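Pasting the structures in now, so scroll down.
What follows is calculated from the coordinates using simple rules that are stated; it is not laboratory data. Note that the coordinates shown come from a computational prediction; the quantities given were computed from them, not determined experimentally. Cβ atoms are built from the backbone, for glycine too; each structure is taken alone.
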Structure I
Amino acid sequence: MRPITAHAQSIGFSIYPPVLETVIKPGKTITQVFTIQNLSESDKIVTARVIPFVPEDEHGSPLLKPNFQPSWLSYFSLANSIITLGQPFNFSAGKTDQLILSISIPANAKEADYYATLILSTNTEPSESVSGVTNSVVNTTIGANLLLTVNTKANPPTLVRIKDFTIIPEDILYRYGEVYFADNLSPIRFRAVAENAGRFLTKIGGLVRISKNNQAVSLQSLVPANLLAGSAREIEASPSGTIIFTPRLTDFGSHKVELDTRADNSSSHSELTLILLPIKVTLGFLLGLILLITILKISRKTT
């Protein structure tokens with residue numbers, strides 16, 4: 001659910017914006033305009049629907065629930081003159097159009113989060129080619145996520161905590177509780193998962209700080225991400241997406257690794273101890289020493 005333009009390049013169909021995040025008070029109505037484009041060379045039969053979803057995994061993926069029909073779906077409607085939710089309409093080749101989504105919240109609506117996706121299902125009519133062979137039907141679905149918070153406050157209370165903060169097992173030599181031992185010449189990757197134990201959507205960010213003797217040796221910012229109510233999400237870091245520390249040759253000994261996350265009105269902290277050992281350096285030194293001794297012995301024998 002990242003804010004990027006949603007495109008189905010194979011058929012040249014798009015919708016923008018791909019995400020709607022809004023807080024609305026009970027008894028109020030808002031309108032959001034979505035721009036849709038048919039960039040292909042064929043007409044489309046399109047049906048617009050609003051389908052609820054739930055968080056599927058720790059990567060922010062939504063799981064659509066098309067058979068789930070909660071009463072709050074009635075909050076959504078289209079204000080277009082000829083386009084209605086659930087009714088097919090013709091979308092001509094090369095055309096740009098707008099879907100005017102109206103969201104009306106009853107005065108007695110429960111203060112909660114409501115997650116859905118504005119789905120556009122397309123169906124290209126079968127056509128007969130010059131040779132008389134009927135072309136196959138092409139179907140696709142594209143959508144924009146709707147993250148709706150109903151609350152009387154602009155920033156409702158949130159409760160974010162760190163569910164997991166560890167080093168990837170392949171990157172360590174040994175672990176004892178929250179103390180990790182690793183080689184100081186190997187990149188070290190971390191896994192962090194944040195959990196929203198509250199009832200409302202929030203956006204998290206933060207920082208990973210690695211220090212030795214209270215002196216920072218590495219700082220890595222977290223990529224801001226939506227954290228849905230009652231869900232957990234793996235945290236990514238900038239710029240690669242992976243929380244990673246590449247020690248220098250001189251980085252050895254005990255290091256403190258701290259993870260701090262920030263949300264709209266809450267924060268969380270976790271830390272672990274990383275002990276870097278010069279394993280590869282020591283092995284390289286020993287191998288070099290053995291090689292040198294062997295060469296000296298051979299030289300003495302030849303003389």
Structure II
Amino acid sequence: MFDVKSFLRSGFVFCLFGLFRILPLSFSSALGGLLGRLIGPWLHFHKVAKINLEHVYPSKSEKEKSIILGDVWDNLGRNIAEFSSMSRLSEEAFYDHVQIENLHYVKEWREMGKAGIVFSAHLANWEILLRVAKRLESPLTFIYRKPKKDVIDRMISSMRYQYNRDIQLIPKGPKGIKPMVRAIQGGRSMGMLIDQKMNAGVEVPFLGHPSMTADALALLSRRHHMPVLPVQIVRLGGVRFKVIIHKPFMAENTESEERDVHHTMERVNGLVGDWVNQHPGQWLWIHKRWKFDYKKNT
């Protein structure tokens with residue numbers, strides 16, 4: 001049966017991306033931020049974000065948390081606008097907006113193994129990681145969460161390939177396992193955002209609270225001897241960004257895989273938690289990341 005609502009939603013998304021694409025980048029980003037601040041607080045995600053902040057930052061005042069929430073929606077709105085706008089930038093124009101810090105760690109990471117793992121989080125504009133991946137000197141296969149609607153998935157994937165035509169996109173889930181294994185065997189590095197809640201995985205602390213965390217990073221690093229490269233993205237203001245590459249490391253590898261995975265993901269969550277604490281308004285607080293009682297509180 002023809003789904004009118006889905007058709008209208010998809011049409012709206014196409015029109016929105018089309019509008020942002022034809023506008024100048026700075027104006028497009030500012031408009032996206034404004035729309036985010038206006039629309040975001042009316043969505044149910046706002047209540048989820050508010051509950052998360054109340055638990056993670058109980059000592060912050062209501063005013064401080066309100067400022068963070070406003071910044072969260074501003075950042076997300078800017079991301080949506082920049083996603084289509086920045087994909088059309090030339091390499092030179094792109095790096096007028098993006099600076100990279102600690103690029104020397106890439107060489108160290110490459111010397112640690114044939115293929116590695118790059119991880120980041122939903123901070124600032126996380127999509128620019130796809131473009132920056134060209135500087136990592138290793139072909140990148142990016143694991144992503146596929147949208148429910150195929151038409152939206154195709155549109156977003158198309159724009160991601162405009163960021164970097166050398167990347168390979170593999171959706172999370174059982175269907176992505178074989179392509180991922182083939183990619184690793186072919187010497188491709190894996191890229192992933194590791195800060196979303198998972199029903200499976202390992203429970204480790206994140207921002208001071210137990211949280212189910214995907215353990216694929218630790219398992220891949222340990223079993224395939226893949227070095228891990230942490231990449232932090234910071235919005236400096238407007239459409240200016242800093243990509244901070246942190247020192248690479250290997251997953252722990254002792255006689256106990258369970259303990260190794262737990263310790264490795266504790267380390268990863270600790271890093272991401274530090275990044276969030278540095279710029280809380282730039283993280284995506286709108287997910288049910290912990291086991292808080294969201295129904296009762298909302």
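Worth a mention:
- At a computed 144 (volume of the Cα convex hull per residue in Å³), which of I, II: II
- Comparing relative contact order in percent (Cα under 8 Å, 6 or more apart) across structures I, II, the highest figure comes from II.
- Comparison of I, II - label where Kirkwood radius over Cα pairs in Å, for residues 105-144 alone is highest: I
- Looking across I, II, the calculation of Cα Rg over 2.2 N^0.38 Å, for residues 57-160 alone that yields 1.46 traces back to I.
- Structure (I, II) behind the derived value 2.7 of distance in nm of label points 7 Å out along Cα→Cβ at positions 25 and 233: I
- helix-only ellipticity at 222 nm (-39500 (n - 2.57) for each DSSP H run of 4 or more, over all residues; to 500) from the coordinates reads -3000; which among I, II: I
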